[in-house]
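Chemist: Have a look at these structures, which come just after this line.
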Structure 1
Amino acid sequence: MRARDLAEEYPSVTLDSDVLEAARLLADRRLPGLLVLDEHDRPQAVLPASQLVKVLVPSYAIEDPALARVIDEEHADRLCQALAGRPVSEALPPVRERQKPPTTDADDTALEVAALMARERSPLVAVMEGLGDDSHARGTPPRMLGVITAAHLLDRLLGVT
């Protein structure tokens, strides 16, 4: 089983996408995270749902959980409104601290993908065509075929046993 056989279409956003819409996408589809692409559809980051939750919570409540009690439910219900109109890039770590999402070549095996996920501790891996051959050297940039999520990979590997 090769990465190309495991790759699926997966929701993605761009660095300029509205972060509130990204949060809705994550919540509606119950996704572990979103793939963030640049203007050339190249993977730039993974936006985990947990990161959006962190953006919502005031920093003082993160530093001192007892202070979270002072926010009444009415104000807590409006926390998401603070996301409206902000780009996804603001919900990500600064560029110098940001790690590119793990990518795998379309011809890599399922075990290679699993090892990459484990090593990078990532819930998803972008599958790229043209990483391992000479097409990049000829000026043809790699092309994303899709994404492999940890849940999908486990499902396929468990189905084999």
Structure 2
Amino acid sequence: MAVADDIALIKRQEETLVFPVFDEGVAFSIGSVIRDRANAENLPIIVDIRLWDRPLFYAAMPGSNASNPDWARRKINVVKRYLRSTYRMVLEQQRPDRAFKVGEGLDIADYVLAGGGFPVTVKGAGVIGVIAVSGLPERQDHGVVVDALCAHLGVDASGLALSVESE
């Protein structure tokens, strides 16, 4: 699938995966689904779900490492600034150094172009937070989040899934 097709599909994911309400219980439910999948599939990830003002769910799985929380933090900052998924930003920016253009004024210590951060959007309120996964190749980090959101919202994941490809 071409990059433009992936970008269009991710935009559709962002438009479709919208919550009627999002609170601590919803965050725990989604985080638990991701954690259970990580356990079942031995995924070495961390999961960080938060609103802009506070964390709601965090889990570190066996095999994750000390750099994963920092990658997640930088992904969270990107979603907060741009209100879109970080993998979409990766595809739109096409920057192999993982840094934003100098003119953006975004320090690599706080912002990174890496997939795995997805906006938490509530109908009528807009983007209020983020779900971040770190530890897998970025396309897979993104897919883990999208799969969990589809399951929670009752959306057919097959229609929103990116194709599997090697990174």
Structure 3
Amino acid sequence: MDQVKFSGEVKHTKALGTRNLSQEIVKKLIHQSQEAKKQAYCPYSKFRVGAALLTLDNCVFTGCNVENACYNLGVCAERNAISKAVSEGYRSFKAIAIASDLNDQFISPCGGCRQFMREFGANWDVYLSKPDSSESYLKMTVDELLPVSFGPEDLSMKKVFDIPNEY
């Protein structure tokens, strides 16, 4: 990834070619998630999270957590970044990097975010990081984070019976 060009919230990167990301690209993606974390709005939990999502055509969408006084209306960083990408027409992703302020462990997405990521495929990469640097991370796939998952393809599976839509 030579240069990151800023075009609104979308950052375009040099073509990568394969899904196996180079160390340099992973480090930059993690750095972008750490930068996104700085924008977190978390007056209640004081738990900042940032995410940087890489699309198949090498655009990066960032997101941060946004809390709300009505707690269940908050939005996680991962869902924020994915929603921004989807709103711009993207549906397939290479990777997402997640950052927080946890020192002693890697940040891991909540169950809701794991299911949200799964909506867009089970076989893309998730980089769990620590705030010390982009050198310290754990690479997993969505499938590894959410094994035996339920996805869009399950809705078209054969069922015991059909329920008519009579509402």
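Chemist: A value of 2.9 was derived for distance in nm of label points 7 Å out along Cα→Cβ at positions 28 and 148; which structure in 1, 2, 3 was it taken from?
Modeler: Going label by label, the one that fits is 1.
Chemist: For the read-out helix-only ellipticity at 222 nm (-39500 (n - 2.57) for each DSSP H run of 4 or more, over all residues; to 500), a value of -14000 was computed from one structure; give its label from 1, 2, 3.
Modeler: Matching structure: 2.
Chemist: Out of 1, 2, 3, which one gives 32 for percent of Cα pairs over 23 Å apart as computed from the coordinates?
Modeler: The read-out was computed on structure 2.
None of the figures in this text is laboratory data; all of them are computed from the coordinates on show. Source: prediction; values computed, not measured. Cβ atoms are built from the backbone, for glycine too; each structure is taken alone.
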